[in-house]
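See the structures that follow.
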Structure I
Amino acid sequence: MIVNFKFFHEKTDADYIEYNKLWAENKKRFIFLQPHLPLSQQMSIIKDDMDNNKDILAIRFPSNNDIQYNKIINNMLFGKGIMYENNKIWYPTEVWIYSPIH
């Protein structure tokens with residue numbers, strides 16, 4: 001399975017406007033990952049939000065630790081997908097990571 005990772009690094013006001021528009025246009029496709037929560041709660045949110053129209057795993061404002069140590073993010077990086085009920089696996093078509101740069 002091929003999963004595209006898109007990194008959005010906001011550096012200017014123009015970046016903010018562009019990225020905000022793009023994210024707003026695609027919001028119906030998102031399942032948001034909440035890396036600050038325990039893994040069980042992250043999985044619960046993903047399962048509750050899952051439907052056939054949602055194909056992007058979106059992460060806003062992750063820390064470096066979130067990217068390095070989050071099990072869900074690492075599973076995506078290694079092509080394992082996200083396992084949910086009855087050993088079904090969800091592979092988002094894209095993972096969007098938004099990070100403002102200060």
Structure II
Amino acid sequence: MNWLQHLLARVYPPISRAEALRIASRSLANEVKAVPLICHGTKPSNCCIYRVSSEPCWYIYAPWADHAAPMVLRSSRVILVGKQTGVIHYDGAAGDEG
């Protein structure tokens with residue numbers, strides 16, 4: 001960590017798992033808000049995201065809200081929430097299809 005990251009960590013406490021889940025749920029469509037979200041503290045091994053943030057992130061698996069048939073073979077949806085800022089850095093395919 002550089003000095004700025006240390007300073008920010010002291011001024012702004014890190015985003016907790018519960019807060020990251022709240023941030024991610026606010027970005028979901030109403031029809032899927034009742035579905036439980038799965039939160040990981042580090043990048044899961046089956047997650048193949050190429051656009052990774054330099055900020056440490058929570059990896060939150062969420063349902064797609066496009067009304068596709070439930071038996072469709074496709075990638076999971078993952079939302080990356082910054083552990084220091086609470087910013088959503090990525091919301092899209094996890095690259096784990098197949």
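We did not get these values from a lab; they are worked out from the coordinates using the rules stated. Only a predicted model underlies this, so the values are computations on that prediction, with no experimental measurement involved. Cβ atoms are built from the backbone, for glycine too; each structure is taken alone.
Looking across I, II, the calculation of distance in nm of label points 7 Å out along Cα→Cβ at positions 3 and 43 that yields 1.5 traces back to I. When distance in nm of label points 7 Å out along Cα→Cβ at positions 51 and 75 is calculated, the result is 2.2; to which of the structures I, II does this value belong? It was calculated from structure I.
By the measure Rg/Rh (Cα atoms, Kirkwood Rh), tell me the structure among I, II with the highest figure. Spell out each step's value before the answer.
Details: I: 0.96; II: 1.01.
Largest value of Rg/Rh (Cα atoms, Kirkwood Rh): II.
I have 17.1 for mean count of other Cβ atoms within 10 Å over residues 19-26, calculated from one of the structures I, II. Which structure is it? Label of the originating structure: II. A value of -10500 was derived for helix-only ellipticity at 222 nm (-39500 (n - 2.57) for each DSSP H run of 4 or more, over all residues; to 500); which structure in I, II was it taken from? It must be structure I, since only it matches. Looking just at distance in nm of label points 7 Å out along Cα→Cβ at positions 11 and 35, which of the labels I, II belongs to the structure with the highest value? Max of distance in nm of label points 7 Å out along Cα→Cβ at positions 11 and 35: II. One of I, II was used to compute relative contact order in percent (Cα under 8 Å, 6 or more apart), and the answer was 43. Which one was it? Source structure: I.
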